[in-house]
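Down below are the structures I want you to see.
Laboratory data are not the source of any read-out in this text; all were calculated from the coordinates shown. None of these values were measured; they are calculated from a predicted model. Cβ atoms are built from the backbone, for glycine too; each structure is taken alone.
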Structure P
Amino acid sequence: MDNNGILITRTDRIGDVVLTLPVIRTLSKVFPSRPLYFMASSYAAPIVENYPGLTSVIVYDSADDSTTVGRVRQITQQLRDLNIKTALMLYYDAEVLSIIKKAGIKERFGPLTRISGLFNYTRFQTQHRSKVQFHELEYNLNLLKMLGVTEEQFDPTLELSPTPSSYSLAIEKLRQVGFDAFSRPYMVLHVTCGGSALNWRYSYYAELASRLSETTGLSVLLTGSDKDAVILSSVKQHIKGNVLSTAGIFSLKELIAVIAGAKLFVGPSTGPMHVAAATGVPVVAIFPPIRVQSANRWGPYNKESVVLTPKVECSAKLNCLKEKCPNYNCMDKVSIDEVFEKAKKLYDDSCAKQMGLSFE
């Protein structure tokens with residue numbers, strides 16, 4: 001094929017962008033001579049900045065937020081100047097599709113989820129992601145077939161590495177608040193999520209962290225944004241052992257570095273959970289049983305992970321029925337004992353693996 005550029009777009013959340021990384025890996029291998037660009041939100045762009053195989057990242061935020069009309073025109077012109085022939089949307093966004101079309105990109109591919117896609121895509125693939133027949137990462141890879149990529153060429157490897165500079169900055173910030181990451185092995189506890197999925201009780205997370213810290217000797221780093229500071233402060237008060245709240249002190253790149261250095265990650269369905277999976281950290285994830293929110297579609301995509309879900313028959317298709325459901329709140333059915341046992345075994349197995357031991 002020619003050497004005209006390819007644009008990948010995914011302008012939503014951190015976890016969504018993490019699960020597109022195998023698309024970048026695959027395209028860079030199949031079309032090594034074609035420049036590869038990625039359009040992401042300013043919030044999630046650090047995930048793909050300097051990612052192997054990418055030529056550059058184009059930042060786009062919704063016009064309803066920080067992007068002005070002038071910024072939209074600037075991005076449109078930028079796309080024109082890059083000589084991009086093909087755009088692959090991994091998630092439908094009407095504003096992004098409009099920009100791609102105005103930029104004169106001839107080949108516009110993506111998943112058909114809105115009727116307007118029929119008139120603006122030049123080729124589309126029908127996907128019913130709400131049926132949860134595949135993992136989100138696999139749905140993304142399947143879209144590559146529109147570019148002539150075969151399943152045999154897919155590279156589903158999910159890898160994300162922190163930059164040395166981000167690691168150094170993160171270690172220094174921890175040192176400034178009295179935490180020596182070199183002498184204190186730690187686990188990351190991320191208790192909040194964006195509200196798109198049901199979560200475990202904060203008190204359960206606190207009790208779990210106390211027990212894990214006591215039995216493993218791990219310190220506990222609570223991670224979250226500055227908006228989570230009050231919640232994390234409350235959770236911290238109920239955790240026994242060495243615990244530190246890092247709410248809002250890290251940039252996304254620094255957070256990636258902090259997570260990558262952890263011995264264990266525990267949390268709900270959230271972007272940092274996907275970061276942990278991509279950096280190779282053992283993950284314990286607690287998921288709701290709702291089909292579209294389930295681990296079958298959104299679970300950690302690595303072998304060193306454990307997923308716990310309430311053992312109930314869930315009739316909800318998109319969102320929790322809450323008080324209308326006879327099983328509400330089913331997340332309480334995931335016991336602290338069960339999560340502790342799974343997490344402790346995962347941690348022990350990981351330590352044994354690092355030491356080259358096997359107990360099988």
Structure Q
Amino acid sequence: MKKVLFIAHHRLDRSPGQRYRFEQYFSYLEENGVSCQLSNIISEEDDKVLYSHGNYIKKALIALNAYRQRKRELTSIVKYDLVLIYREAILTGSTFFEKKLSKLGVPILFDFDDAIWVKDVSEGNQRLSFLKNSNKIKEILPLCKHVLAGNDYLKDFALQYNRNVTIIPSTIDTLKYKQLDIRNNEVITIGWVGSHTTIKHFETIVSVLIKLKEKYKEKIDFKVIGDPVYFNSDLGINGIAWDNSREVEFFNMLDIGVMPLPEDEWTKGKCGMKGLLYMSVNTPAVMSSVGMNSEIIANGVNGFLADTQEEWFEVLSKLIEDENLRKSIGLAGRKTVEEKYSMNSQKEKYLNLYLSLMN
């Protein structure tokens with residue numbers, strides 16, 4: 001049996017990115033002769049420290065322990081047939097591990113789904129931003145046998161440093177993500193799913209939602225899922241904390257899912273997962289026409305694209321007023337996910353790529 005070591009930050013089922021890029025394929029790969037081993041450097045206890053304010057000494061110890069772990073792993077790397085690095089091996093700007101690994105003769109597959117050359121630091125770690133190295137990816141890409149990118153924008157960047165690049169989109173397990181019979185057709189729920197770091201994107205359309213509330217009154221309500229401290233009295237929103245065990249239920253709470261985004265270097269690299277997750281459960285998605293969103297959505301067919309405040313108001317009004325439109329768009333969105341962005345539609349590509357790199 002071939003052996004693949006997956007190098008990533010987080011433990012199994014902790015990071016959506018890791019899950020949509022490779023974790024959900026572990027069972028399929030195992031069934032087809034590929035043994036999968038995940039090596040993470042952030043524990044559940046570390047999580048609470050790393051994304052909080054302050055705690056710099058504890059954060060330094062976590063980084064030091066991660067460095068030591070990666071250094072120890074170099075002694076056993078040769079037993080693997082392939083090493084996949086998701087985004088980076090350690091938390092700081094160092095490329096020590098990747099450079100040492102590249103000299104051991106084990107093929108490296110680099111996988112990324114964000115514009116990680118753009119410096120993006122969580123609110124709790126602004127003072128540690130100097131430890132990040134936006135040029136890190138430029139040093140890692142030439143060391144790899146192959147690069148796996150989530151979309152064309154990321155592929156074009158990677159091609160500057162490595163000629164062997166394949167696009168496979170981030171995908172959804174459509175056997176798990178599906179429509180549940182829990183929606184209340186008497187009140188139309190418009191919702192956003194994200195985190196405290198991206199709630200600023202949701203707030204760009206709050207004025208539109210207030211206008212809709214004034215127009216439709218008790219016919220509509222709003223939900224924010226993933227940022228438990230978010231509060232908006234005008235819209236009657238108290239943020240709901242994320243819970244992995246309820247993820248499919250959360251997306252099924254919404255009659256309309258929104259994904260507003262600004263257009264910048266970071267968002268151009270996004271892989272549209274929020275919108276795809278809405279679509280996977282037959283929820284019509286309305287998304288900004290930024291980056292990959294314009295590739296996923298055929299406007300008015302399987303979802304809607306909106307950029308100006310007027311466009312957001314017009315599209316959301318149509319969906320609020322027309323139940324048949326919500327259903328038809330929802331069905332078309334689900335079909336798009338099944339055909340192009342589902343685990344089932346991409347699993348053979350993953351398997352074949354892994355096997356080709358291990359020959």
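To test your reading of the models, identify which of P, Q gives 13.2 for mean count of other Cβ atoms within 10 Å over residues 172-179 when calculated. Don't skip to the answer; put the middle values down first.
Details: P: 13.2; Q: 16.5.
So the calculation was done on P.
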Subject >> Which of P, Q leads on distance in nm of label points 7 Å out along Cα→Cβ at positions 60 and 108, largest value >> reply: Q
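Please compute mean projected area of the Cα convex hull in nm², for residues 228-339 alone for structures P, Q and give me the label with the greatest value. Don't skip to the answer; put the middle values down first.
Numbers: P: 8.2; Q: 7.7.
Largest one: structure P.
With FRET efficiency 1/(1 + (r/R0)^6) of positions 20 and 44 (r between Cβ atoms, R0 = 25 Å, to 0.05) coming out at 0.75, pick the structure among P, Q it was computed from.
Numbers: P: 1.00; Q: 0.75.
Only structure Q yields this read-out.
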Original post:
With FRET efficiency 1/(1 + (r/R0)^6) of positions 116 and 148 (r between Cβ atoms, R0 = 25 Å, to 0.05) derived from the coordinates and found to be 1.00, which of P, Q does the value describe?
Top reply: Q
**OP:** Identify the structure, out of P, Q, from whose coordinates distance in nm of label points 7 Å out along Cα→Cβ at positions 52 and 276 was calculated to give 2.5.
**Re:** P
